[in-house]
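J.: So, here's a batch of structures to check.
Nothing in this text is a laboratory measurement; each read-out follows from the coordinates by a stated rule. This one's a predicted model, so the numbers in the text were calculated from it and none came from an experiment.
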Structure P
Amino acid sequence: MLGNRLDKSILGASYKSGKSMKEISRLLNCSEHKVVYWMDKYAIKRRTRSEATYIKANPDGDPFKIKKKLSPEEEILFGVGLGIYWGEGNKVTPHIVSVGNTDLRIIKVFIKFLEIICNVRKDKFKYSLICFNDSNPRQVADHWSQYLNINPQKFGKIVQIPSQGKGTYRKKSQFGVCAVSVCNIKLKAWIMSELERVSNAWIV
């Protein structure tokens, strides 16, 4: 800080690193109002509340990176992954990428889509299970964890619902529904934009 003036380079670098107005004011030992004043004076664009929240949640940058150059096999995975999300994904919540299904293969392929095409870090994956109340939650968790190669504790509390009867649907769903999700508003926006692009290209 030079006299009553805040140094533009320090102010800009501090803000770019993700620090809030309050954190910068503490760093420079001045009022938050003064930080705002000099940012406006230097025309340093301020983040929106949602942008600030995103940086706080992702201090090391985006926890994903969309792969640009795809092999023929990855092109197929790209299309199948989008198709799975189009049919089974959560399209309502803006910051959640989530797919749930009873089919082990659908969940596994979508995870591969997130890992290979989107390069999502594994620590960002969350899992949940819903099963019938006459199922054994431990067996259900073991069933999915063995196939997905994850710790059963990753599922947390398993939700149980009333049985749907003894028909073929009950047999098919004896291990319930597994959902895999990633909380990231930018990743969700990219997936939805890709779905929009594909639908505009193929649906007349």
Structure Q
Amino acid sequence: MQEDINLSMPLDEAMTTQRAIRRLKADPVDDALVLRLIELALKAPTGSNTQAWEFVVVRDPGTKRAIGRLHRQARAVSSWLAGKSGEIDAKRQRNRDAVQWQADHFDEIPVVVVACQRGRYVPFVHILAATYFGSIFPAIQNLLLAARAANLGAALTTYALWNTSALRRILGLPWGITPCAVIPLGWPLGRYGPTTRRPVREVVSFERFGNRPAG
């Protein structure tokens, strides 16, 4: 058994040191910890308080292999397209290497959580699509922050969603439930640490786009 679940990390520490951890050990993760993370995910707000979430926790090797195949198929296309973009800097190359490691070792990841939403969405009506996914992504972020507080590695991925019909068959999802994200979970091979982000004044506008804060 793992140690008692400790999620007492200050929120600002979890937020400022959170990053996508893609290189994960194959060591098991207790059900109790996974359920606690999802329990905290469920504290997120949803549109009209519908609470229409569904989370599928996958450990079965055959199911992980099937999801991993979908993941690698989309990753192969993404990698090919990235190769057409020319030279990249060392930082971006490290990111690509981590993404590729995750694809290559997907089947070995101990836990894969598939976050789903009940109800249909209309992909070509922006407000409906935004509202639909806006009711699941706050819960996913809660899960990622809780994973960080527990020192678990996690990353939001969407590669396997390129074929939602296949993913539904793999997971036995009815048509009224849509997979929205795949979150591999495990003990990290890498480390968390302070993240580098653009200065806030470069991404904020007051009143109209382009009116940046002074200073």
Structure R
Amino acid sequence: MAKKQQEEPKAERDVSTEEKILQAARKVFTQKGYAATRTRDIAAEAGINLALLNYYFRSKEKLFHQVMAENLQQFFGIIAPIISDEQTTLETKVKLIAEAYIDELGQHPDLPLFVLSEIRNDPEQFKTRIPIDRLLPGAALFRQLQERRPDIHPMQFIINMLGMCVFAFVARPVFLAAGLTTEEGFAAMMEERKRLIPGWVEAMLKA
């Protein structure tokens, strides 16, 4: 019994170290991208030596794939249940998508630039992890858009909607550097966009 009690803190420390490495990797990969990141950068950010990092994660590639999988899930996974819901109206879906993306990206404002940059570098990884070619055409949202505007491809509306939600966060560093807004001002604008985006989408559907 005494031996078991002695082993448990070690297990807790192991889990803590692994999570510390992942947290550091998320930060460094997001800031520098895959190509410019070195494992020693991640080890330094985590406050551990390189040998310990290599013990938990054998390569930079393995660590990156885990971080990228989490980021893709964050970036795309939040809308899957919304667009597939057969019970909600098109208007409700648009409102929920705007709120979900703005809330998520408000907490992780660097996520879109990182994910889009890495998708451009390795589109096959994205296709493997997020089967968007099967997810979107079979979604209730896709069908509702087709029914509302059969003369326009549903992807036109989806691209516009995602662009309105995501692009502001991609451009955020430019707005801040140029002095066009502050962190507080940007956050206030994003809150306002939750209300504005559904109205803009509705106007597009009626145009």
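J.: Could you tell me which structure in P, Q, R was used to calculate semi-axes √(5λ) of the Cα gyration tensor in Å, for residues 100-139 alone as 21, 16, 6?
T.: R
J.: Suppose you compute Rg and Dmax of the Cα atoms in Å, for residues 60-115 alone for every structure in P, Q, R: which one lands on 12.1, 34?
T.: P
J.: From which structure (P, Q, R) was semi-axes √(5λ) of the Cα gyration tensor in Å calculated, if the value obtained is 38, 21, 17?
T.: R
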